[in-house]
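Each structure below is given as C-alpha cells.
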Structure I
Amino acid sequence: MVRSVVSQDTNTPADRGIPPVVLLQDIGHGRGSYVASRVSKDQKLLEIGGSYNPVFSKADGYDLYTADHDTQDNLVAKYRAYHPDPAAADRIQPVDFVVADGDLDRAIGEEHAGSFDIVFSSHNLEHIPNPIAHLRSIERILAPDGVFLVVVPDKRGCFDLLRPLSTAGQWIEAYLEPQPFHALRTLYDADGYSVASGDKIVWNGDEVFDGVRSASGLSVGDCLDLIRRTRATYRDAHAWVFTPHSCLLMLLEMNALGLVGLYPRAVLSDGNGEFVVELTKSRPVPIGNDRRVALLARACREQAEAHMRLPAA
C-alpha cells in the first residue's frame, strides 16, 4: 500500500500555506462518498466524461448536465460492441454537450458561463492533450464560488507506475504550442513503459508489485512503428502522470503563473490508485522556491516508497 507518505505534516517553514494532502479514510470517507458529500441536488452540476460509469444521474434528481466525446446513441453503440459488461451501455445518459474535438469552450456556450456550482470529472485530466486550456474552460463555466472536483489516477497504483512524473514545463509547452493529438513522446512512453501486474493491466496500490511486466508487450521497434503509423490521428493515452503532491505542485504553479484561475484547495487520496483534487476560482497566488522544492521532495518520496517495493532485476 502507499498510504504512509500521503498525509501532510507541517514540520518545516516551506510546508506552511501549502494546501493539504490528506487521506480520505482519515476524514471518514471513500472517494465516492466524499464526492457525493460535496454535491447537493439544488446545485447546477456538470459531469464530464461519465460515459457508461457516471457518478451522478439525472434520474436521481440532480440538476445535472453531461459532457462527453460523442452522443448518447453513438456511445451506446460503441460500448455495446466491445464492453464485457452487457449492462454498461444502459448506464449512458443523454449527452448535453458533445465535445468531439476536445474543445470544451466550443461545446458549452456562453449562456452557461459562470453558472455551474459543481463541475465533476473522473479520470479525464490525464488524457487531455492541453490541460491548461481545459482548466481555463472549467474556470469560464464555474460560478464565482463554484467547485471543480477532479479525480486523478495515482501513478503508484496503476499502469503508469514506472513512467516519470509530468512537469509544469510540459503543460506549458502543450498550451503555448497546442496540438490536437498527443505528442509522439507521450505515445511512445505509454506503449513502451506502461506495465501490468501479473495478468492484470490495471491494479490498485494494495496489490503486491510482483510479476510486473510490459502491458503492451511491444518491442522498442514496434513502439516506434506504431507512432509513425498513427501520428496523424488521435490515439488515446495517459499523457500526464502524477502522484498527489506532484499534481498539487503542478496546479499551484499554473495558478501562480496566471495561466489558470483555479486554486487547489485540497488533495484527498484513497491511499491506493487515485486521488481527488478540489479547486476553486482564485487570482494568482505566489509560490516560492522553498514551497516548490518541499512539494517536489514529497512527490519524490511518494514515488520512492512504491518503487522500493519492486523486486530488483
Structure II
Amino acid sequence: MKICIFGAGAIGGYMAAKLVQAGADVSIVARGPHLAAMQDKGLTLIEEGHDPVTLPVRASANAADLGPQDYVILTLKAHSVPPVVGAMQPLFGPATTLVHGVNGVPWWYFHKHGGPLDGTRLASVDPGDVQWNGFGPDRVLGCVVYPAAEVSEPGTIHHIEGNRFSLGEPDGSKSDRATALSQALQAAGLKAPVRPRLRDEIWIKLWGNLSFNPISALTHATLDVLCTDPGTRDVARHMMIEAQTIAEKLGITFPIDVERRIDGGAAVGAHRTSMLQDLTANRPMEIDALVRAVQELGSLTDTPTPTVDTVLALVTLRARVAGLY
C-alpha cells in the first residue's frame, strides 16, 4: 500500500511519522524550510511520554517525483487546495483514493448525499468546480481530523493531543478501501473508525469552527474567554443554532446540545483558534470553508442565517484589511 501525505505540516506530519514508524510505504509532499529539514535530517516526532524519534522519510516538493499512489491523504487548509489540484495529478492512478482530511464543509458534501440536493456543488469551497472536476468525487474518502499538533521547528512535529482520524464514504458504505486504510492507521497506533454517518461528525466539528474561529479572530480572545463571556457566548450560541437548523434539514443528528458544545470549547482553556493564529501570523484565513459555506447551505435550505451573515461580513473585512483574504 503506497500512501502519500500531501501538505505534511503539523497534522500530516504527525500521521506520516506514525505510519513510517509502523513500516508503511509513505511519501510526503511539502515545501519550504520544513521540506528542506525533512530531506536533510528526517522527520522528528515529539510525543508526550516518549523520547523524540527522528525518522527517514521520502519527501519532495514535486508530486511527479513520487508517482501514482494507492492513497493520497490531503491535509492542507481548504483555501490552499484549489491552487494545487493540477500539481497533484501525478499522484493519481485509476484506483487512487483521495482522503480528504480538510476542515470545514467539504466540496464533495453532496456527492451521494441523496435527496433533492444530491450532486450539488458548493461555490463557496470549490469556485469553478476546480476540485470536483480535477479530483472527481468518486475518488473521495472523507476524513474528520481530531489530533492537535504543531510544527515546533522545521522538520519537527510536536504532538499535543488526540489520535483519531474518522473515515467515511460519501454514501455511508463500509468499503474495502476505507477498511484497508483504517487497518493501516490502526497498525500505526492511530484510531481510525469507519463511520456510516461521517457528515454528523463533520458538523459537530464545524459547529465550533464556524463560531469560535471568527469570534476569536475579531476579538483576539482565547477559547476559555470567548466561551464564558456572556456577550460572545451568546453570539456563538446564535451562530450554532442557525447551523443546527440547516444541518437538521440535511438529515444530520447532533448527539449533544449547543450549551454542552460551548462548554466543551471553554474546557479546552486558553487556546488561540487556528483563525486567530493565522491572522496574527499574517497567513490567509480559512473563512470560506468554515463560515461562508454555512451561509451557502443556509441559502440552499431556505434557512435564515442573520448571525452567521453578520459575523461573516465582519471577519471577511478584517481579513481583507489585513491582506489575508
Structure III
Amino acid sequence: MTLQTPLCDALDIEYPVVQAPIGSATCPELAAAVSNAGGLGHLAVTWRDRKDTRRVVRETRSLTDDPFAVNLVLDDATTVVDTDEHLATVLDAGAEIVTLSFGDAAPYVDRIHDAGALVAQTVGSADAAREAVEAGVDAIVTQGLEAGGHVQSEVATTALVPRVADVVGDDVPIVAAGGIGDGRGIAAALALGADGAWLGTRFVATEEARVHDEYQRRLRESAETNTEYTTLFDKGWPGTPHRVLRNETIERWERSGRPPAGERPGEDDTVATTETGERIERYDEALATPTVDGDIGAMALFAGQSVGLTDDVRPAGALVDDLVSETRTAISGLPGRTNGDG
C-alpha cells in the first residue's frame, strides 16, 4: 500500500511523517535518522547562535542526502538572534526547507523562495491558514490544542484539520500536528484531510533525541491524562501557552491557590543547572537536555496528549518504520479497504 501524498511530492520525501522541531531536543543525528528512514527530519535553531546554527545544518547535511527542515520561531519574545540575520544563516548553510511558527511568514516567503528553498508555516486556525496560503507558503502545519510544547491553537486537531482543509483545498499540502503518536493517528489525520502528520512527543522518546534520561522515563510512564495546558513555565517565553507533564512544580502552585507570576511558591528557586553552570529556575521554559543536573522532575517536561502512546525509547529510524507499518495497517483495516489498495 502506497503512502505517497501531495506532501511527499512537494517535499520529495518517501513517507508523510514529519519529526516536529522539538526545541533543544533536536540535533543532526535525530534529524538525519528520520530523513534517512524516509520521513522529514527537523532542526530547531531559534535558541542557537548563528555559528551553532550553521554547524548543525551542515552537519545534518553530511549525515543524510535526503531532505530535512529547519525551524525558526518568529516571536521576538523568545528569539536570541535577529530573525532576518538568523534566516540568512539558515539559507546560507544550505537549508532546503524552512518552517516558521509563532508569527507571520509573509515577510520571509519570497526571500526563502529566492534562495531555492521551500517554506511551511504553522497555524492554529483556518483564517491563519488562508493568510499563509495567500502569502505563498508551500505547506501548512495545523497545530491542535493536544500538542506538547508551546501551543498556537485553542482548537483540537480533529476540528482544526478539516476546517483548514476546506479553506486551503488542493492549493498546498497540509500537515496535522497535535496528539498524534502512532500510525492510527497518522491514518486519522489523513482521513481528516491532512497530507501528513507532525509528531513531537513520540520523537522526544528516541535514542537520538537530546533529552535527559529522567525526562524520557517520565514520558514512558505517563498517561494521556497526565499533561497540563498552562502558561506557568513562562520564564524565557512569557505569556505563551504550553503543554507539559504534570509535576511537583504545578502541584505546589495549585496548592498555593494559583498565584500570579512574582508570587508563586519557589519563584526564585534554582531547580537545575546547565553544563556551563547556568541556573535554571523554577518556572523556566528550559528543556531538560542530557547535561542538565538537578531536579529534572521539577522542570517543564513538554509533552502532548499522545504521551500515553509513548511507552518505550527506540532508534528514530526504527520508529519511522513502525509508524509507516502501523499507518498502513490502520488504513487497510478500515471498512472497504483491503491490503494492497493504493
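No lab work stands behind these numbers, since they all come straight from the coordinates. Since we're looking at a predicted model, the values are computed, not measured. Cβ atoms are built from the backbone, for glycine too; each structure is taken alone.
One of I, II, III was used to compute mean count of other Cβ atoms within 10 Å over residues 238-245, and the answer was 26.0. Which one was it?
It traces back to I.
Given a computed value of 16.1 for mean count of other Cβ atoms within 10 Å over residues 190-197, which structure among I, II, III does it belong to? Kindly include the intermediate steps, with their values, before the conclusion.
Details: I: 20.0; II: 16.1; III: 22.8.
Computing mean count of other Cβ atoms within 10 Å over residues 190-197 on every structure in I, II, III gives 16.1 only for II.
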